[in-house]
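Take a look at the structures listed below.
Just so you know, all these numbers are worked out from the coordinates, no wet-lab data involved. Here the structure is a predicted model, which is why all the values come from computation and not from measurement. Cβ atoms are built from the backbone, for glycine too; each structure is taken alone.
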Structure 1
Amino acid sequence: MKSPEDPKQPSSGYRLLTLGTELVAAVAGGSLVGWWIDRQYQTRYGLLIGALVGIVGGLYNLIKQSYSVMQEQQAELDRQDEGNDSAAD
């Protein structure tokens, strides 16, 4: 029997679908900050540095959330296996 999920928590599948959007948003946000720094301080590399920081931050978030979803799914499989083992006895 499947345990009821918390309605406030998004499903793991939904969380995985949003990862691409979060990566793009991180790169866009970093690029905008870098562009703003270029404009304010008349620099040449703010946009590049901002984009790189956005890429690193976005990839870090992507890996962290993917690992979290993977652990949740593994825990669910382990619970199902325990239920099947106890029913077989």
Structure 2
Amino acid sequence: MANSKQARKRARQSTESNAHNAALRSRLRTAIKSVRKAIAAGDKKAAATTLQSATSVIDSIADKKVVHKNTAARNKSRLAAAIKSMA
């Protein structure tokens, strides 16, 4: 357990920021899943519009440094490639 006042505050802050970052990571995963679901449904136009909204979510979470910018770029690239390869 934290002994000093500063350490108690840091423990409190890290708990709050961990909960906040977990919520953001969940939003990221949900956005990616929604695009994958649209791709699986086979509707290219719907998948493209879903990707557009997911891209803004992915970028905002990368800007907050919850995930690395290269991870965000990789996710966007793979989703876009999957949509492009649809019939």
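Here semi-axes √(5λ) of the Cα gyration tensor in Å, for residues 21-68 alone has been calculated and equals 25, 8, 5, so which of 1, 2 was it run on?
Working: 1: 25, 8, 5; 2: 22, 10, 6.
Answer by label: 1.
Given structures 1, 2, which gives the highest value for mean count of other Cβ atoms within 10 Å over residues 13-20?
Numbers: 1: 12.6; 2: 10.1.
Biggest value here belongs to 1.
Output the label of whichever structure in 1, 2 has the greatest value of Kirkwood radius over Cα pairs in Å.
On the way: 1: 15.8; 2: 14.5.
Top value of Kirkwood radius over Cα pairs in Å, among 1, 2, belongs to structure 1.
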